[in-house]
Structure 1
Amino acid sequence: MPGRPAAGGAAPTDPLYAPLIVTAELPADVMAWADGLRRAHFPPERNQVRAHVTLFHALPPWLEGEARALLADLAAAPPPPATIARVLDLGGGTALGIECPAMLDVRDEIAERFHGLLTAQDSHAARLHVTIQNKVDRPAARALQAELATGFRPRSFRFHGLGLHVYEGGPWRTLRTFAFRGRG
């Protein structure tokens with residue numbers, strides 16, 4: 001099948017084999033807040049992307065055209081309402097858990113379209129979240145969770161859109177953001 005690396009694989013930075021990432025795009029105010037937390041608590045040597053909500057980690061690159069068309073169609077809907085509902089324990093990290101049934105429905109539509117082409121990670125049920133700390137020791141993760149839990153209040157917002165990115169071995173390259181354009 002075109003776009004698949006031969007046995008032995010190609011370098012992950014080879015654009016022919018670079019996987020596509022699909023994100024749910026946060027509105028500017030929530031993005032600024034979450035990214036500030038990420039910059040403050042994510043190990044700086046590993047923090048190569050801004051705060052994000054990943055819907056799919058690695059779609060095959062040869063699906064780019066079809067993915068663009070599908071995301072454009074899905075973005076005709078109103079911006080889905082969501083809530084940052086909790087602080088999540090990731091074991092060696094911390095995230096902000098998001099509740100948004102409408103975004104899970106969007107994700108299900110994408111998964112159905114690309115059924116059979118998803119990685120094992122992308123085939124599992126989604127747990128919407130923004131990772132603000134990862135790959136730290138357990139005591140550091142627990143300390144941040146306790147700090148964030150103090151005075152935590154749920155935060156409501158509407159997702160801004162859907163993002164399509166290319167993973168190139170480090171920072172992502174954004175191909176396009178599809179802003180929700182329906183009336184909410």
Structure 2
Amino acid sequence: MKRKQDLERARRGIEEFLRGLGFDIEDHPELARTAERVVGAFSQDLLSGESMDDATMLKKGSSPARPGEKGIVVLRNLSTVTVCPHHLMPAIGHATVMYVPDKRIAGLGAVARLVDGHARRLVLQEEIGERVAQALVEHLGARGALCRLSLVHTCLVARGERKHDAHVDTVAFAGSLAVPGPDRELAMMELHTR
């Protein structure tokens with residue numbers, strides 16, 4: 001769903017935020033266009049996934065599977081960035097996505113876009129993986145899917161507890177990978193290799 005944006009209001013809000021923290025923008029030339037840059041970074045990049053439609057993107061980015069194809073598709077080390085909704089600070093890391101095809105095979109770029117589309121929202125890390133795995137089952141028609149995220153949250157590294165080496169890992173399952181059976185066994189074996 002497309003959100004209505006008021007970029008001028010957001011720009012004024014960032015300027016007020018800086019002034020509220022005691023910065024006189026007029027006395028700091030390096031802050032002259034900061035509000036404009038912050039608004040652009042969030043509206044055009046960091047939150048750009050808000051307008052993505054999973055069904056349309058996966059339909060355009062997939063093709064029919066050949067009859068009799070078996071196995072699992074694994075994409076590792078898909079770099080991604082998200083913004084923590086609690087502190088509006090970035091979390092940076094990688095995703096691993098696995099799915100068991102049925103009638104359609106997703107293009108590799110489509111899977112990467114799916115991850116970024118869900119990461120580039122104001123959303124918790126746990127929800128990103130759940131939404132990616134569920135989208136592959138619901139909109140691609142995969143028998144099962146898994147999304148593992150390993151992220152470094154700057155809200156944990158740069159402030160508060162300052163745990164510089166902390167990685168947060170989450171794993172979400174959907175379809176046949178969410179229940180015990182041969183698909184899940186294969187996925188768990190793949191998840192623990194490399």
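FYI, it's all coordinate maths here, none of it is from the lab. Remember, it's a predicted structure, so these values are computed and weren't measured experimentally. Cβ atoms are built from the backbone, for glycine too; each structure is taken alone.
Values for this structure:
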{"quantity": "Distance in nm of label points 7 Å out along Cα→Cβ at positions 55 and 151 - highest-scoring structure of 1, 2", "calculated": "1"}
{"quantity": "If FRET efficiency 1/(1 + (r/R0)^6) of positions 95 and 159 (r between Cβ atoms, R0 = 25 Å, to 0.05) is computed and equals 0.90, the structure in 1, 2", "calculated": "1"}
{"quantity": "Label whose coordinates, when relative contact order in percent (Cα under 8 Å, 6 or more apart) is calculated, return 19 (choices 1, 2)", "calculated": "2"}
{"quantity": "Answer label among 1, 2 for the case where percent of Cα pairs over 29 Å apart, calculated from the coordinates, equals 34", "calculated": "2"}
{"quantity": "With P(r) over Cα pairs in 5 Å bins from 0, in percent, for residues 71-142 alone derived as 3, 14, 19, 18, 19, 14, 8, 4, 1, matching label from 1, 2", "calculated": "1"}
